[in-house]
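Engineer: Next up: the structures, one after another.
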Structure P
Amino acid sequence: MENKLHIQEVVTRDGIQIESACITTEEKVNLINELSKTGVSKIEVSSFVSPKAVPQLKDAAEVFKNIDRNEAVTYVALVPNKQGAIRAVEADVDEINLVMSVSESHNMQNVRKTTEQSLQEFKKVMDIVKSTDIKVNGSLATSFGCPFEGEISEKRLFHFLRIYVEELGMDNVTFADTTGMAHPKQVQRLMKQAVNMYPDVPMTLHFHNTRGMGLANVLAGMDAGIVRYDASLGGLGGCPFAPGATGNICTEDLVHMLHAMGYDTGVDLDKLIALSEQLPGLIDKDVPGQVVKAGKITDLHKLD
């Protein structure tokens, strides 16, 4: 595994999508602009979904229009269908994220489509972006378990991975642990197989910390050769269509762990912590991240 790890920030999409506090467009733009200065590789800015489904993200186009873009950062939009893709192209996004659940039940709950219907919709999206410079990331939600069906068939998971890469021609793939059901041995085993199948396809792991195994799963993914990780500032997030789903792994906790272990992320941890400290005022509640509360290891050493 290469020593450089890529941190991909999802707080302004996955992180805030279920928050009840009204977060203004200006506040979102300011947060994205500051995150752009921290050294993260990607920022999932927003989603071009129906405002009725996710009202918190109804201003996606306006947010994209007003952010200050850093050439070193990839700005991503999640899109659910052809209409969302058209809006994303108009907003000049760098990358589109398409999401389908490996679980049939969860896909129906999440997007009201069968997996086959989702794949047909993705073909339309690929046709829209093929004449542009926009990259496409394909996310496989519930890759490690489903809240409705339980264990996910490995055969089914890799079947959809093949379709994403070989039939649809997606540029990169994300394996998402939508409700925090993954465990380290499972992650290591599955990701080694995925990397062996497509060693040249960039792969990302997207963990939730529902059962407290998020960072342990990162270490297992690293052992399998995965170098890209989604995380959410403050540990915000959760799937609105999955019972019991809690936040994503916390960006500053992840970066702190990796730096303590000697890995290079290119991320300024102090800037992340400063931004995380502002989140409670933005969402009107405390956040689950730990480093802000406990202090960095280097800070604790100064007390000796």
Structure Q
Amino acid sequence: MTAAPDAERGRCADLADAANDPAEGTAPPAERWLLIEHPGPWGRLALTDSGIDPAALGSLTSWAARVQGRIALIRRGSRRSLASPRAFRWFRIDARPGHEEIRTGVFTDAAGLAAVPFSDGEPLAQPLALVCVHGRHDTCCAVRGRSLAATLAAEYPEETWECSHIGGCRFAPSLVLLPHGYTYGGLRPGEAVDVVRRYTRGTLDPRGLRGRSSLKPHVQAAQHHARAATGATGIDDLRPRDEAPDADSGSWVGFAEPECSVHLREKYVPANRPLTCASPPASRIRVFELLEFR
């Protein structure tokens, strides 16, 4: 049985808004990111359906599997033809705490693209802001993402890129700040400008913050509660220190700078609605329940 059209059942982000889905702990898992400029068109599965050379694709995906990486296609808001004879940008990002770095370079053909995971590139000092606009994967990403991307690009033209699917479509529009991998959802365009401005100055806006991609989901959620309790806003505040599971699907997560501990439990709650516009209804969603803060 096929899923009902969006208009009949409601779009996934609208339904998530109505249900007030908690966003903490939902950042896409990635210790490293690889961004490949590809003006489009992007297929529903961006990497395999967008005409990328199979040998180059194999090189990229092998790298991602080795380093717990995530690959995204990127483009500027004004699309260009793939037939255009020019160099395309790539960015390789280390998002692990204490190792944050962006390196960049260009490629002009399939052989150059295949070599990107092993290329030194040049260090990039400025941060990057990715906005998911992948409409062929999810309608909400296009409807909500494009206006946010356009607003950000007007303020931060060099830092802003449209990107392919990154996960968590129900929290559209999705914004990723690199090199740290902080992921946001549900921001209005004006709010996103303020979020990026604060990030460039070394602080985080807690509104819509889903978590940091290089951290496990429950650690992301614990860090969210620690930020709320301590008021810490620095991008490097609350460094994960240790964790200890309990006997009831929960765990203690300890943080440094400032020192604190969060006890939470993973559980599932009923949903009975689609979590992406293209999927059938899901019976439940995962959430993290705060039990105690010390």
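Engineer: If helix-only ellipticity at 222 nm (-39500 (n - 2.57) for each DSSP H run of 4 or more, over all residues; to 500) comes out at -10500 when worked out from the coordinates, which of P, Q was used?
Structural biologist: On the way: P: -10500; Q: -7500.
Label of the source structure: P.
Engineer: If you work out distance in nm of label points 7 Å out along Cα→Cβ at positions 197 and 261 for P, Q, which one comes out largest?
Structural biologist: Q
Engineer: Comparing P, Q, where is volume of the Cα convex hull per residue in Å³ highest?
Structural biologist: Looking at the calculated values, the largest one is Q.
Quick note: the coordinates plus some simple rules give every number you see, no bench work behind them. All of these numbers come straight from a predicted model, not from anything done at the bench. Cβ atoms are built from the backbone, for glycine too; each structure is taken alone.
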